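These notes open a run of structures that come right after.
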Structure 1
Amino acid sequence: MAGEETILTGKQKRYLRGRGSTIDPILLVGKGGIVPGIIQQADDALEARELIKVRILKNCLEDRDGVARELSKQTDAALVQVIGHTFLLYRPAVKNPQIQLPQ
């Protein structure tokens with residue numbers, strides 16, 4: 001999967017933003033920034049849920065947009081939305097896809 005990029009249409013992003021508005025952040029990025037443990041947790045969560053919300057804590061020393069892009073890149077996930085210190089990532093599950101995106 002490395003190097004593979006998920007490209008979403010505007011309609012698909014709107015659909016995922018709607019679904020993402022009802023979920024709570026399941027990952028918190030703090031002072032350490034993007035460390036291997038965070039990448040592994042995000043990878044596992046994306047495989048299980050496909051759409052996850054991540055919150056960047058105020059003590060994170062890195063730029064929020066940079067954190068969102070880097071985690072997206074490291075997990076081969078699409079960056080759906082960044083609002084404030086929260087962002088959504090989407091990656092279709094390999095074993096058991098659950099979210100059907102609109103065409």
Structure 2
Amino acid sequence: MIVCDNDKLDGKRCNGAPDFIIEIVSPGNPEDDYVRKLYYYQKYGVREYWIVDPQRKSVSVNYFEENLLNVPYTFESVVKVNIYEDLFINFAEISGAVGI
């Protein structure tokens with residue numbers, strides 16, 4: 001979770017929606033990440049939400065500000081974080097480092 005607005009932080013919690021969330025899919029309940037959390041994060045003001053699925057070796061990007069939903073990437077991809085101009089995440093490096 002990334003919070004860009006420091007006014008949302010009080011030292012104990014984030015008050016309001018974080019700007020960027022990356023979730024690792026729960027193997028026992030994947031629909032929770034793909035359906036329920038997607039709905040709530042969009043509804044309550046998260047700007048960008050990524051779903052990382054180690055079993056499928058995929059990343060699903062949801063950039064709510066531009067209404068881009070479920071844009072698929074593989075673990076071989078370098079993916080731009082849409083809420084920042086110059087931030088990219090290289091999933092090939094990450095998956096190689098953790099052995100996925």
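Readers should treat all values here as calculations from the given coordinates under stated rules, not as data from a laboratory. Not measured: the values here are computed from a predicted model. Cβ atoms are built from the backbone, for glycine too; each structure is taken alone.
Comparing distance in nm of label points 7 Å out along Cα→Cβ at positions 21 and 45 across 1, 2, which structure shows the greatest value?
Checked 1, 2; max of distance in nm of label points 7 Å out along Cα→Cβ at positions 21 and 45 sits with 1.
Of the structures labelled 1, 2, one was used to calculate relative contact order in percent (Cα under 8 Å, 6 or more apart), giving 35. Name it. Mind dumping the intermediate values first?
Details: 1: 35; 2: 17.
Source structure for this number: 1.
If helix-only ellipticity at 222 nm (-39500 (n - 2.57) for each DSSP H run of 4 or more, over all residues; to 500) comes out at -3500 when worked out from the coordinates, which of 1, 2 was used?
Values: 1: -11000; 2: -3500.
Attributed to the structure labelled 2.
1, 2: which one has distance in nm of label points 7 Å out along Cα→Cβ at positions 37 and 69, as calculated, at 2.7? Walk me through the numbers before you get to the answer.
Numbers: 1: 2.7; 2: 1.7.
Of the structures listed, the value fits 1.
Tell me which of 1, 2 gives 12.8, 39 when you compute Rg and Dmax of the Cα atoms in Å.
Numbers: 1: 12.8, 39; 2: 13.8, 38.
Computed on structure 1.
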